[in-house]
Structure I
Amino acid sequence: MKVAIIMGSISDMPVMQDAIDILQQFGIATEVDIVSAHRTPEKLFDFSQNAHRRGISVIIAGAGGAAHLPGMVASMSPLPVIGVPVKSSNSIDGWDSVLSILQMPGGVPVATVALNGAKNAGILAAQILGSHDKAVLDKIVSYKEGLKNAVVDAAEKLKK
């Protein structure tokens, strides 16, 4: 059980690091790589068509600008793909990336998180894995309980 985290460019790494960090927190193995839809199409095809054969269970794909990476991977892979739109230097406030990932045609789904939302992509990947792995599910339950407790504690401090 492993999650692949791919991105179109090394410049996406600061955003995608959040997915790596949260998956490590849950004890989920990751494989991280750069796969450019436009600059390394052969690598994109090989990765997409063979990830499931290499033990990958979920793919998180981050991309900025035209953001074709998540959709192209989803078009060739039987695995769930989670797209992370990245606000890049050539982006139109990130909207081009969001819409490129979000507006997929019927039959080629990509779960899409918020702009620069790699942490949520990691959590969603863990939840997908947790639907078949009780140990991961228990970690998700504990994590969500921690979120609740943080809000309750903040509210109590606010009242004092």
Structure II
Amino acid sequence: MAVVLEIQKEYGYVVLVVVLYAILNFWMGFQVGKARRKYKVFYPTLYALESENKDAKLFNCIQRGHQNSLEMMPVFFLMTVLGGIQHPLIAAGLGLLYVIARFFYFKGYSTGVPDNRLKIGGLNFLALLGLIICAASFGINLVLREPLATIP
């Protein structure tokens, strides 16, 4: 059985939110690069050791802020793209909330106090839950959809 998908014009907002997150990711990567130079943590070292670097915790918090965002990116992209097919405006709104919250998550983490990442940044989990619900709704509606009539 074939399913025909009609992409609504509002889906463009979904695409733009995904692009915005890609831009945020590049910016976070540049921040890690600047921190590498500032705190003298050179490649291929992923994390600084406190026994070797007095600024290890600060650098590691910046690194973890970006690394965690990279770890969550596939889930965010997939849930946004799939959920947005059926619910483009909701998915775009939740996606924008996610991107903004991820910015504050990174900024909070970058202070060197890991708990600061959750002040505003913790909203990213709520946004992601909403996106998961949108994607699940899309999947359920596909499964329950009546097949199109076929012409013999």
Structure III
Amino acid sequence: MIDEKSRTTAKAALTEYLRIKKLRKTPERYAILDKVCEMNRHFDIDMLYDIIEEDGFHVSRATLYNTMELFTDCGIVRRHQFGNQPMQYERVAGLSNHLHLICQQCGKIKEAKDPELVKFMNSRKYSAFHNAWFCLYVYGTCAACARRNKRLCKNKN
């Protein structure tokens, strides 16, 4: 759950972004923002749609896609494409540089922090480029799938 200070900051960022871009400040955008602020893991449009519908607030999937694009441009969320899964999003508030460990079998995504990698990346200097943040995707097999594969292999023999 996001703290109220972060929620207020996200609302202020959205309001300022909409003002600068001369876009309307619709109740739907702010309702979606409230739900996004409650997310504490990666989510996709369908997951967000279901959560909003459960609360009795109806918006179209098209509105969700457009709003998430707006939130990405605004810097409220980051968009990720993990393999062939649907586009995933995560809130930026409180987010630090981290790795995404992605199981190629079950699709499970786990976040991991690697202080040595962060230190290395922060020390890197690139000509005519200033780092803002980084994200690393590591593909492999999670422990649960590895155990299942081992059992299946044993059962075949």
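Computing mean count of other Cβ atoms within 10 Å over residues 5-12 for each of I, II, III, which one ends up highest? Could the numbers behind the result be given before it?
On the way: I: 21.4; II: 11.5; III: 14.6.
Top value of mean count of other Cβ atoms within 10 Å over residues 5-12 goes to structure I.
If percent of Cα pairs over 23 Å apart comes out at 47 when worked out from the coordinates, which of I, II, III was used? Kindly include the intermediate steps, with their values, before the conclusion.
Values: I: 37; II: 47; III: 50.
Answer for the origin of the read-out: II.
Computing relative contact order in percent (Cα under 8 Å, 6 or more apart) gives 23 for which of I, II, III?
Details: I: 23; II: 28; III: 18.
Computing relative contact order in percent (Cα under 8 Å, 6 or more apart) on every structure in I, II, III gives 23 only for I.
Read the figures in this text as sums done on the coordinates, not as results from a lab. Given the structure is predicted, the values throughout are model-derived calculations rather than measurements. Cβ atoms are built from the backbone, for glycine too; each structure is taken alone.
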